[in-house]
Structure 1
Amino acid sequence: MNYTYILRCRDGSLYTGWTNNLERRLACHNEGKGAKYTRTRRPVELAYYEAFQTKEEAMRREWEIKHMTRKRKILLIEHRSDNEKAEGADKESRR
């Protein structure tokens, strides 16, 4: 599986990348072994991700997100967060 992700940095900035191992890549960013951009903005937290079958799909989505405005990226993050909350509430109501 391949992933496109957005990190929220300590200074509030957003970083977008892609990987084939999300947990390992997040750990690398927080250990200072990730992208040069995130090295001085640690700790970082995973704010958003999407999964893809191929590396090419993940890289294409990374390019698309990197060309979005900050406002659009925040809306993307918030939309995913709202969907996850709704899914959690739906699961709770079924119990």
Structure 2
Amino acid sequence: MDPQILITVGAVVVLLVLMVFPQWRARRRRRKQMAEMGVGTEVMTVGGIIGRITYLNNEENRARIQIAPGVEIQTVVNAISRPLEPPDETTEE
């Protein structure tokens, strides 16, 4: 077999691995984060709104987020960007 063809095929395989594997890993991490979310979890939406989940129904793809006392917004679950970790109390500004 021609060495140039082997190099080309090898380069294509390496590029595919470098492009597909990180996306697969990110998708797996997102699924894990979403599965761990529940009522009471503090989250941030894709629009940057931060609040606490008061209602979550994955079958209907709906969530309600309390953004202030007495103020709730309803959104689709996919609009939740990520759960927020509680602030570290050891670091003070």
Structure 3
Amino acid sequence: MTLPFEKCPVCGGELKDKVVEKILHGGKHTAILQVNAEVCLHCGERLYAEEIVRLFEKIRNKLKRQDLTGFDPSGKAFTVDKEWLNKQMQPTANRVG
């Protein structure tokens, strides 16, 4: 992948081509894919080629339209109940799971 940067545009660090996991959201759906990116070895900034960014938009739009053709299910996602979460974040003295 050839990008217009020799160094990271955020911190000036060295860039390395890597395969990274990208999580995309559209509507109530989420897609996970592996793509190539230039990753800064100092700050972790990811730089994607233009065609990869266009692919991200295409996937997001499919998710928003609930067009899941070409996507394989990979489990279920859950929203953590706020009441349960608040209880878990209270001090734990004398409390059992």
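Kindly point out which one of 1, 2, 3 the value -13500 was derived from, the read-out being helix-only ellipticity at 222 nm (-39500 (n - 2.57) for each DSSP H run of 4 or more, over all residues; to 500). Computing helix-only ellipticity at 222 nm (-39500 (n - 2.57) for each DSSP H run of 4 or more, over all residues; to 500) on every structure in 1, 2, 3 gives -13500 only for 2. Where does the value -0.35 come from, among 1, 2, 3, when log10 I(q)/I(0) by the Debye sum over Cα atoms at q = 0.11 Å⁻¹ is the thing being computed? Corresponding structure: 1.
The numbers here are math on the coordinates, done by the rules we state, and not lab data. Remember, predicted model here, so these are calculated numbers, not experimental data.
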